[in-house]
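Following are the structures in question.
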Structure P
Amino acid sequence: MAEKSKSLRHGNLLIFLILIAITLLVYLPGMNRLGYYRDDWNNVFNAYTQGSQMLIQHYQSDRPMDGYLLSAAYDLFGPDPYPYLLINLACRFFCGFFFYLTLTLIWKKNKFPAFVAASLFLIFPGFLRQVDGIAYLPHQTAMLAGMLSVYLTILSLKLDKNRLKIPVILLSIILAILEMFLMEYYIGLEALRILLIGAYFYNSADDRFSRVVGKTILNYLPWLVGALIFFIWRSFLFDATRSGADVQDTLRPFFAHPRYYGMDWLAKILKNTFKLLFGSWVVPAYNLLSQLEVKRFWKIVAYSLLPAAIFIIGFIRLMPERKEKISAESSSSKNKKAGWRQQWIVIGLVSTVLAIAPMIIANREITFSSSLDRFTYHASFSAILFLVGLLASIEGKWVKTTLFAVLVLTACMTQITNKENYISQTEVVNDFWWQLSWRAPDISPGTLVLLSMDGYSAEEDYELFVPLHLIYHPDEDHIVISSDLLNQDTAKKADMKKIEDRIVREIYLRKDYSQILALNKPMMNSCLQVIDGRNPIYTPAQWSRISEIGSYSQIDKILTDADPHVPSSEFFGKEPDKNWCYYYEKMSLAQQSEDWEKVAAIADEALSAGAHGEDPLEWLPLVQAYAYLGRYTDAKPYGEILKTDEYLKFETCRYFRIAANILNDPSPAKKALPWLENEFCE
């Protein structure tokens with residue numbers, strides 16, 4: 001007996017090491033280069049400008065417990081996302097390990113499929129939010145609390161008359177309630193809990209099915225009380241003000257039109273169940289991997305082979321257990337019991353449906369884009385049980401081995417590609433804000449900044465106005481420079497010169513569409529370009545809606561004589577190398593001040609340093625300054641770059657003709673205009 005216990009511990013230790021190796025190899029490399037995404041920005045704004053206690057108020061409208069957790073975390077770690085990412089990764093790993101331990105408590109002789117299930121959870125591609133640090137700390141903490149609670153639930157069943165039984169049950173209930181308070185729709189995990197309790201009794205005794213059901217219900221009662229405590233608080237005591245967070249408001253339409261909403265909910269539950277069970281393994285992989293260039297694709301394959309190989313080692317190492325499983329299943333078949341495969345399929349399918357239902361009722365759905373794949377996370381345990389049970393039912397050892405190997409490799413590639421994409425996004429975004437600081441020493445209060453940035457498309461306005469605030473007004477506790485997303489509605493509001501107020505997570509924002517400053521970075525190799533609404537000009541490759549509002553851009557919103565604001569490396573990383581874009585921004589700033597000698601001096605310095613622009617439009621300030629100073633010979637070769645595109649040549653002609661009439665001192669422009677027209681208008 002002692003030898004068996006020792007062997008079990010050694011086996012669990014090996015699996016622990018394999019699982020941690022897979023986790024670290026997939027997620028840890030490059031993690032310190034991840035930045036802020038989506039809700040991270042408004043969390044940082046509130047905590048940095050008004051103190052960590054503001055986070056408590058920040059989440060008061062829907063998840064108060066999240067605010068207390070994040071406030072405490074911010075006191076410990078500040079705004080650096082890296083410690084949060086490490087904690088989130090630890091939470092994910094221990095979720096996977098406790099998932100493994102839970103399964104082995106129920107299916108004692110099936111360590112092999114439990115290992116496979118835990119591995120698939122760790123790299124589950126239906127949830128790609130491991131890159132989000134601050135905002136997803138409550139999600140990850142809630143998941144760990146939930147899975148540890150489920151593990152303790154099953155463990156308590158084994159401690160029949162042990163003095164530890166009551167403390168274990170109490171701790172499990174407390175963790176379950178904590179999980180729900182952190183993330184209300186995780187209440188769907190209760191479906192998995194009760195089905196696993198049923199599976200424990202089903203596999204541990206030869207009772208009739210009706211007796212198993214009775215035992216399951218009786219033993220689940222303590223956790224049912226915990227769930228009811230949360231439900232009563234959420235439904236009747238807590239005043240939720242955020243959309244979809246108030247239970248009574250959510251259910252009211254159903255009671256008014258039960259048939260319509262009932263059928264609608266059923267359809268959505270079925271669709272989202274299919275998405276979770278099958279789409280999670282296919283859609284994210286297709287979305288990410290199909291866009292990879294060939295060279296990068298094979299690089300990702302190479303990175304993914306190591307964690308996949310470690311999984312295969314564990315897979316093969318546990319294969320000898322197969323004989324025991326076959327023996328156990330043949331024994332159970334004599335007792336007319338379903339094998340673990342059939343049990344996992346049923347438990348996975350039923351608990352998936354039940355886990356999704358609360359989310360659908362709250363008017364949320366799974367989409368494999370943006371951050372809405374977070375709704376897969378709490379039900380991923382169930383989806384994995386279903387998948388492993390289904391694939392394990394296929395005949396042929398090597399067929400199954402190949403299927404699992406491909407599944408793991410693809411999932412690793414998806415997670416690694418996703419991480420690298422977000423690292424690239426951070427680099428693009430940080431570079432943009434540094435370039436803005438070079439170009440705009442200060443921005444007039446009340447300005448509404450609209451921007452287009454190739455390589456990054458913000459989903460919420462706070463992803464833009466918070467960075468602006470942290471650069472130009474970090475000591476203010478309210479937004480001074482606002483922003484909005486660039487879309488069709490924005491263009492209409494600019495036409496109407498509307499003024500709007502908005503409150504997002506306790507942040508008040510005033511948007512005045514008559515005070516627009518338009519910024520543009522049309523291509524990855526372009527520099528930031530400020531649009532002058534009096535005389536807008538765009539790169540020929542421009543594709544965004546920036547041209548629809550460019551004529552409203554007021555370049556004088558940039559205060560050229562102000563002391564420059566330097567972005568904090570704490571939020572925006574270290575200052576980029578002062579290459580062509582640095583010189584271009586300084587040329588553009590001097591161009592705005594009509595200091596042609598300074599533009600030419602900066603241009604001379606840039607050329608002497610060997611800097612050059614990839615976007616042909618960026619040679620315009622240099623050509624303009626040289627021409628206005630009478631340096632036509634110097635201007636001509638760079639003017640040829642502006643003529644490489646027929647439409648850009650046409651636009652350059654128009655630009656110089658208009659410039660001769662709108663400059664504060666038009667004399668240099670008018671003097672140079674005949675030469676410029678000869679170059680660009682003939």
Structure Q
Amino acid sequence: MRHFVIGIILGSFVLVASAATIRDGESASHGDEAATYRIVDTYRFDGFELVQFNLAVLSHYSYILISAKEALIVDPGRDVDVYLTYCEKRGLKIKGVFLTHSHADFVAGHSELAQVPGVAVYSGIHSGAKFPHKSVKQGSRINIGTAVVTVWETPGHTPDGLCGIVGAGDGPPQLALTGDTLFIGSVGRPDLMGGKMSAASLAAMGFDTWMTKLSTLPDSVAIFPAHGAGSLCGAHLSDAPTSTIGEQRKTNPYLQYTSRNDFITAVLDGLPEAPAYFKHNAAMNQNGPPLVDWTAPPAQTAATDTLTDPSKYYVVDVRDAASYAEKHIPNSVNIGLRGRIETWVGIMVPWDAELVLTGSETELDEAVQRLHRVGYEGKVLAFKNWEKSGLKTRRNDLMTAEELRRQMIDGKNPIIVDVRLPTEWMGLRIGQVINIPLNKLAEQSTKLNAEEPVVAVCNSAFRSSMAVGILERNGFSKAVSLKGGSQAWIEAGYPTYSTQMTQSLASTKVENREIEAPERISTDSLGRMMVDMPGSFEIVDIRPPQAFAEYNLPLSANIHYADLITDSHFVESRKPLVIVDRDGSLAMAAGGILSQKTNRRIMVLHGGLTDYWKKSMYGIGQSGTQSEIPVLDVKPASAPVQLPSEAPLARPKTKKKVSAGC
């Protein structure tokens with residue numbers, strides 16, 4: 001059940017949220033267990049079983065397919081001991097490695113596993129693989145015991161995308177290893193080829209992959225993707241580890257599109273920026289990653305003053321935020337080990353930078369091992385050795401929520417920089433803030449005065465602590481982080497907001513101010529748009545599902561009211577949005593809230609579907625003229641369809657339905 005409490009104070013929206021509402025994929029993957037491979041479950045099928053591993057810090061699923069004491073490793077990570085140990089303990093013979101494509105977000109373990117005698121690496125015929133492998137194509141079969149993996153070519157995320165359709169012998173398919181082609185609730189993003197192929201072309205391939213291949217599988221077939229929620233290989237991924245073709249056919253929003261162009265638009269819309277390291281990891285996987293000596297001690301570097309020069313070194317402090325704030329190497333950046341250090345180093349540290357890691361010796365050993373997962377290598381310097389050298393350190397006291405609140409009330413607070421993504425910031429913020437996403441902070445910090453105090457804010461203080469170091473590297477001398485982030489602010493009981501306030505947080509009275517409001521669109525105007533401009537805008541129907549099932553506008557999507565005002569898709573999309581309901585009242589309220597969060601064009605159907613029904617069913621246009629607007633889709637029902645507060649209406653037999661795609 002969804003719980004939202006929204007108070008309207010003289011024209012501004014105040015969002016009252018529980019602490020749980022700001023839990024995100026970033027903070028959810030902090031902790032010791034997130035940095036190691038964990039078995040999600042062992043799934044048993046007729047004639048074989050599938051073991052699913054999850055590496056939470058990379059949102060990476062990998063698998064061991066087992067049948068008759070033989071094993072196939074699917075999309076392994078680079079640190080392969082977890083698979084080798086599992087197979088050794090169970091007496092399994094590893095027969096091969098199956099790569100669904102050249103992964104971009106991590107370095108795969110095929111080079112490492114190929115060192116095991118008798119292990120073949122299966123890669124797509126279009127992958128351009130430059131390492132020893134067995135090429136597979138549409139219809140190729142890989143036999144593991146009595147299990148048969150039938151290879152399907154499924155381009156979309158990449159041109160070389162593959163899926164493995166698994167059954168016992170010549171029996172029916174029971175599961176699909178979908179790689180990055182099909183996720184739970186999403187599809188693979190098509191924009192990671194670095195200009196080698198247009199994203200739109202790949203998205204079109206993805207549409208065909210679903211329509212002509214994967215959609216032909218029985219509903220009962222279980223699907224197992226290579227990533228879950230938090231991965232940057234797609235948008236809006238579910239945190240469910242598995243699903244079925246039938247369930248995805250019904251619930252995956254991208255699979256509801258029957259128009260190729262609508263699918264392409266939806267897939268390309270609102271994608272987060274891909275980290276720069278992706279292209280380097282993809283190239284490593286295609287060439288064959290060099291072997292890692294996992295037992296070698298980290299390469300050491302000496303404590304010298306040149307390490308504080310941002311033009312020469314990128315120093316990453318892997319300690320926790322409190323230790324970093326108390327004392328750190330000047331101009332170092334805090335990317336804590338108890339977080340997604342792999343991804344954040346890949347995002348923040350240029351691939352060719354002189355990387356130096358600092359922290360405790362134990363932390364440095366783990367950091368070096370984990371950064372191999374994304375292809376980064378660097379030297380290490382124990383922080384205690386920097387302290388012993390007598391070189392300068394810098395301190396940045398963490399600011400508590402209580403202290404910041406008091407300064408805001410007194411009107412003496414520093415500039416507050418929210419370093420989260422725009423969708424996070426617009427959905428929930430602590431007051432008058434500037435939003436500069438963390439990955440843009442280095443280049444956009446020129447908007448700020450480096451001599452003035454700045455406090456960085458995120459959800460949990462992981463990103464804001466990182467922001468302090470980035471600001472230091474850009475000459476800021478008074479940058480601090482909010483201790484505990486927005487989470488601590490909410491737990492302290494302080495108010496949060498969904499629009500900017502113009503007065504002190506000490507007052508509950510807010511002056512009247514102009515706010516954005518949605519446009520009203522008439523039935524005739526909407527009808528013309530559907531006929532003349534199909535695919536150029538989005539229609540959402542916020543009525544209950546049962547009402548939507550009875551009658552709805554062509555190509556409209558049924559969206560829960562709460563999802564409409566909170567889902568980042570509806571904020572980030574650039575296409576105009578039309579909101580419809582029964583009579584326009586609830587749609588206008590939803591449009592008003594959404595208009596405060598986004599610059600996209602928001603329109604509300606005036607009079608709702610009650611008005612549209614009358615005019616489309618009976619052909620009544622403006623001023624009594626003949627209307628040619630598309631007719632509502634009416635589903636067969638045991639009783640006549642009846643609009644609220646309306647007499648039963650019979651659908652005219654003489655009026656033909658006009659498709660919105662005409």
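Every number here is computed from the coordinates shown, using simple stated rules; none is lab data. Since the model is a prediction, treat every value here as computed from it, not as a measurement. Cβ atoms are built from the backbone, for glycine too; each structure is taken alone.
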Practice task
Assign the value 0.10, calculated as FRET efficiency 1/(1 + (r/R0)^6) of positions 168 and 344 (r between Cβ atoms, R0 = 30 Å, to 0.05), to the correct structure from P, Q.
Solution key: Q
Completion exercise
Output 44, 38, 19 (semi-axes √(5λ) of the Cα gyration tensor in Å, calculated) maps, among P, Q, to structure Q
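For the read-out helix-only ellipticity at 222 nm (-39500 (n - 2.57) for each DSSP H run of 4 or more, over all residues; to 500), a value of -7000 was computed from one structure; give its label from P, Q. Walk me through the numbers on the way to the answer.
Values: P: -21000; Q: -7000.
Only structure Q yields this read-out.
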Problem - Structure responsible for 0.05, with FRET efficiency 1/(1 + (r/R0)^6) of positions 408 and 600 (r between Cβ atoms, R0 = 35 Å, to 0.05) calculated and labels P, Q on offer - result: P
Handout entry: Parent structure of the calculated result 16.1, given that mean count of other Cβ atoms within 10 Å over residues 200-207 is the read-out and P, Q the choices
Key = P
